[in-house]
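All of the numbers you see were taken from the coordinates with simple rules; none came from a lab. Since we're looking at a predicted model, the values are computed, not measured. Cβ atoms are built from the backbone, for glycine too; each structure is taken alone.
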Structure 1
Amino acid sequence: MISISVQREDFDVGEEYQRLKADCRTVGGIALFTGLVRDITGNPLTSLQLEHYPGMTEKSLQATAEEALQRWPVADIRIVHRIGELKPGDQIVLVAVSGEHRAAVFSACEFIMDILKTSAPFWKKEVYRDGEGHWVEAKTSDQQRARRWQQD
């Protein structure tokens with residue numbers, strides 16, 4: 001089962017975990033990744049503004065989750081991504097994968113995050129204390145991580 005949410009409100013990692021845990025008695029493991037807004041710019045970050053195209057974004061996340069289901073024997077995938085204005089330390093994304101074996105859930109979770117970071121139609125603008133801001137592009141290291149899945 002795949003569940004996708006693109007939302008302004010925060011999410012509760014514990015609730016998401018319990019939902020995945022309750023869904024299937026054959027699950028042997030759940031991998032969770034929670035991304036946070038961080039300030040590593042050198043110019044103090046006041047906020048990160050995330051925009052998306054409704055419909056297109058969910059479709060992209062759904063396709064990525066479906067590909068993960070084709071690659072690995074996992075039971076459930078849950079992706080939550082926030083939009084709007086976020087502050088440093090706020091939760092921005094959750095990827096949770098459940099399955100029978102840890103190797104599959106770890107790989108699927110990592111794959112989803114790598115593809116999400118480079119291909120999902122989100123636009124991020126960092127806004128700094130001095131009033132300046134700029135749009136953030138995928139880092140070279142993120143693009144390299146995503147490309148390695150094309151070789152598998």
Structure 2
Amino acid sequence: MILLGKAYQTINRVLEKFMVIIFSLLIVDVLAQVFSRYLLSYSPSFTEEFARFSLIWLSLLGMAYLTGQREHLTMDYVYQKFSEQNKKKATIFIESIIILFATVVMLIGGGNLVYITLDLGQLSSALQIPLGYVYMVVPVSGLLIVFYSIHNISKVS
């Protein structure tokens with residue numbers, strides 16, 4: 001339990017810093033795009049693609065982070081009507097469903113997507129980087145969601 005708590009804090013710190021870096025790069029990239037387009041009448045092709053990939057990474061990692069903070073979007077009107085015992089049962093059930101989804105869709109499905117795109121050698125059009133590296137965020141986010149859901153269950157039990 002203590003080890004899980006320390007891992008939780010470490011992963012949070014690393015993820016927070018990584019997302020700040022991604023967001024900072026996204027801001028610099030978009031500002032450079034606007035500057036070059038309107039002041040230099042030239043628009044580098046890689047800036048749009050980098051912004052898209054950064055937003056994908058930021059969104060999926062942010063989703064995992066919010067799962068860990070229990071701040072993801074919920075409709076909890078009915079949940080708030082439950083007794084404390086039923087709230088615990090509902091939380092365990094919900095987190096188990098989240099683990100199942102993250103494992104099947106994000107870890108297994110995302111892992112297959114990464115493997116196939118790397119195996120086929122697909123490259124992004126402007127940056128010429130393997131698309132498997134871009135898609136790598138799907139299984140990574142899935143793994144983080146599974147970890148955070150296990151942590152959330154351990155806090156309830």
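Computed quantities for the displayed model
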item: Relative contact order in percent (Cα under 8 Å, 6 or more apart) - highest-scoring structure of 1, 2; result: 1
item: Read-out helix-only ellipticity at 222 nm (-39500 (n - 2.57) for each DSSP H run of 4 or more, over all residues; to 500), computed value -26000, structure in 1, 2; result: 2
item: Top of 1, 2 by mean count of other Cβ atoms within 10 Å over residues 95-102, largest first; result: 1
item: If distance in nm of label points 7 Å out along Cα→Cβ at positions 111 and 143 is computed and equals 2.3, the structure in 1, 2; result: 1
